[in-house]
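Input: structures, listed below.
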Structure I
Amino acid sequence: MPSGHIEKKTAKPWNSPGLAYLGAFLGIALATAHHTHHLSVGDLPENDAVVHIFGELFAAMIGGASLLGIVSEIRNRLVKRET
């Protein structure tokens, strides 16, 4: 039976390393889709194909991991400040 008392819900912190891994995998998936598009339209540079592919793959992986890791840390600090 409700007593009229509203309990304050505590927000659990997000798993920042886990979200960084997820961001890295999303970056890899995005870069793979991008390179598949390059291959399908025949727009891949012939002389620097390996450098082009691995450079963009690495950049997308680091970018995705950094983005989700930073968002998670900011969210965790904001939630901690409110409690």
Structure II
Amino acid sequence: MTKKQKNILGISLIALPIPLLVATLASYAITSFAFSALAMEGTDVLMYAQIVRMALGLTGVLSIAGIILGIPIGVYILVKNK
């Protein structure tokens, strides 16, 4: 890897997990609201809601793991690259 690629990787590992977590939480809130409104109408969306909530939960777990692991690794890559 070149120095420029290592800089991009380090900055990406530092910068991306937090916006991913915010986007996941926002989309979870939006989909929960939408599915609860649809469930009140009597449509059978509970199975789809469970699948979407499970996928968003997994995305949230991965973004938290990205915060815990990605930020120190990104800092290490940037420091070592200098």
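Throughout, read-outs are computed from the coordinates displayed, never taken from laboratory work. Source: prediction; values computed, not measured. Cβ atoms are built from the backbone, for glycine too; each structure is taken alone.
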Quiz prompt | mean count of other Cβ atoms within 10 Å over residues 19-26 derived as 14.4 - corresponding label from I, II | solution = II
Practice problem: Can you spot which of I, II the value 43, 13, 7 was calculated from, given it is semi-axes √(5λ) of the Cα gyration tensor in Å? | Solution: I
Practice problem: Assign the value 1.5, calculated as distance in nm of label points 7 Å out along Cα→Cβ at positions 27 and 51, to the correct structure from I, II. | Solution: II
Quiz item: Which structure, out of I, II, was relative contact order in percent (Cα under 8 Å, 6 or more apart) calculated from, if the result is 58?
Solution: II
Quiz prompt | Comparison of I, II - label where mean count of other Cβ atoms within 10 Å over residues 11-18 is highest | solution = II
Quiz item: helix-only ellipticity at 222 nm (-39500 (n - 2.57) for each DSSP H run of 4 or more, over all residues; to 500) computed as -28000: which structure among I, II?
Solution: II
